[in-house]
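Pasting the structures here.
Any read-out appearing in this document is the output of simple, stated calculations on the displayed coordinates, not a laboratory observation. Keep in mind that what you see is a predicted model, and the values were worked out from it rather than measured. Cβ atoms are built from the backbone, for glycine too; each structure is taken alone.
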Structure P
C-alpha cells in the first residue's frame, strides 16, 4: 500500500535525522523516506539501522533514498531512486519482489521510463522551489504536474504519483484535483513548531485510502 503522505527526513539546525524521524512518527506519519546526503556509507548505514528501529516502533514504513545495498541490509520497506541513481530494474534484482521501489520524475518522458521499469510509485516535481534539494530540476507547478497526469490518463499509465518540492498545506487540494495520489514533504513537517497539528492538517487535505 502506497501511503498518501510521504515524510522525507532531513537534518535541521537543532535536530538530527533520527530526532526528526521520531517526532514525525510520533505526529502520525506512516511512510518515512530517509534521505541522507554528504555522509559516508557507514554513516548512512548507522542512521538507517536506527531509523528502522524507530519506524518499527511506530509501525511506519521506511524507504531509503539512493542506497539500495543499505536498504537491503537493514531490511527497509523499499528504496527511492533519483534520476542519477541505480536503474529500477537492477534495484529490483537486488531487493526482490516485496520492497517498494520509487523513482523521481521531472518530465513526461521520465514518467514513461519509470512506468516501463515497473516502479511502484513516482515522485513528480519539483512543484515549486525548495531549499532541501540541490541541483533542482525545472519547476513544474500545478500546470506542469496536471499536464503530465493528463498524459498518463491518455497513455493508460496507472502508477501512483506523489507530488514533491516545496509543497505547502494549501497546495494539496489542487494537487489532489489534478490526480496526484499524494504528497511528499520535508521542511513542512521538519520545521513545524507543532508537527502533530501539521500532519493532521496535511492528512485532512488528503483522501482516505491507499493505492
Structure Q
C-alpha cells in the first residue's frame, strides 16, 4: 500500500465491514432460516460472498488500495505460513484456549453453541469458516490496515492496533483473546514476508485444522 491511513480511517473501515457482517447475519436470521435448509444455507453463503465483493470494491476504490494476492510469494514464506498454522493449533486449541475457557465459562458455552450450529451445515460452514473469513479478514486487517497504519504510525503501533481490531471482530471473549495472539503472529508474518497470500494461507490452514478437529466430530450429534 503506497499511501498511509489514519487511525480513524482504519477504524471506520473496520466498522464498515462490521456493518456488512450485521447485514448478512440479519438476512440469515430474518429470511434464510425460514427457507428449507437446503436453500437457506446456500442463500446465506451467497449473501456473505456478495457482501464481501461489495466491501472489497468499496475498499479498493475509496482508498486507492490495490489487492495483489501474488505479491512476494516465496517457498520460504509458504513454509512459514504452514508452520504458523500448525503452531496456532497446538498453542491455542490445545494450549491456551482450555485455560481461557475456565476463566470465561459463559463465553465458552456460547462458543460451543456456535460450533454446534456450524456442524449442522458442514459444507457451507467449511467454505464460510475456512475460506471466506480468512480471505476477507487478512485483506482488511493485514494488507490494508496493518500496512496503511505502519506508514503513518510505525510497525509496532500498527501491529498492535490491527491485532486488537481483529480480535474485537470475534466478539466471544475466548475467541477474542486467541484472535489477538493470532493477529500479532499474522502481522509479524506479513511484515516479514510482505505476502498477503502467506497470511491467508496461515489463516485458512489453522481454521481448517480446527474445523476438522472440532466441528466435524459434532456433525450428526
Structure R
C-alpha cells in the first residue's frame, strides 16, 4: 500500500477535482433541468418543441462523443476554455436532460385538478408552475434526481479521455508507473462507490425530509 502513501497528494488532488466537477455540474444540471421541464410542459408549442429536441439530443448522443466534440470543436470556433471547465459544462448540459426527465416524471404525479384550481384562483402559468407544480414535482423526483447525480459522478471518469486530471486519470498514471492495475483500479472503484453511497444516502434523507406527511 506504499504506492498510495507515496502518491497521496496527487490522488487527493484528483479526487478533489472529481468531487468539484460533480458538485458544480450537478447543481447546474438541476437548475437547467428544471428550466427544461418548465418549457417541456408549457402551453407554448415552440418552447415544448425546443425542450423536447434538447432532451432527445443529449439522451441519444454518447457523453464521450460530446466531450471530444467540445474539446476539439470549441477552439476551432474561437472559444478557448480550459479542459476542466469544458468538461463541467458538457456534463451539466448532458445530465440536465436526464434531470428534466426525472422532474417531468414527478410532474405527472401532480393532479391536473390542482393546476386547474390554481389557474381558477388567478395564478398565471409561471405562478402555477413555480408555486404548485414544480415544488411537488421536485419532492417526487428527489430519488430519481439522486440517481442522476450518481451517474454524473461516475461519468466524470470520462473526462480523463480528454485530458482532465481527475481520479481515473490519476489512477491510470499511477498504474503506468507501478504496473498494478488490479490493486489501483480496485481502490479507485471503491472510492467511486463511496461517493455514490454518500449521494444515495443524502438523497434518501432529503426525500424523507421533504415528503408530504399524510
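Which one of P, Q, R has relative contact order in percent (Cα under 8 Å, 6 or more apart), as calculated from the coordinates, equal to 22? Checking each candidate, the match is P.
Source structure of the calculated read-out (distance in nm of label points 7 Å out along Cα→Cβ at positions 10 and 82, 3.2) within P, Q, R: Q.
Could you figure out which one of P, Q, R the value 44, 40, 33 for Cα extents along the principal axes in Å was computed from? Answer for the origin of the read-out: P. In terms of distance in nm of label points 7 Å out along Cα→Cβ at positions 138 and 194, the structure with the greatest value among P, Q, R is P. Out of P, Q, R, which one gives -23000 for helix-only ellipticity at 222 nm (-39500 (n - 2.57) for each DSSP H run of 4 or more, over all residues; to 500) as computed from the coordinates? Computing helix-only ellipticity at 222 nm (-39500 (n - 2.57) for each DSSP H run of 4 or more, over all residues; to 500) on every structure in P, Q, R gives -23000 only for Q. Starting from the value 1.7: which structure in P, Q, R was distance in nm of label points 7 Å out along Cα→Cβ at positions 26 and 202 calculated from? The value was obtained from structure P. Structures P, Q, R were shown, and distance in nm of label points 7 Å out along Cα→Cβ at positions 18 and 154 at 1.3 was computed from R.
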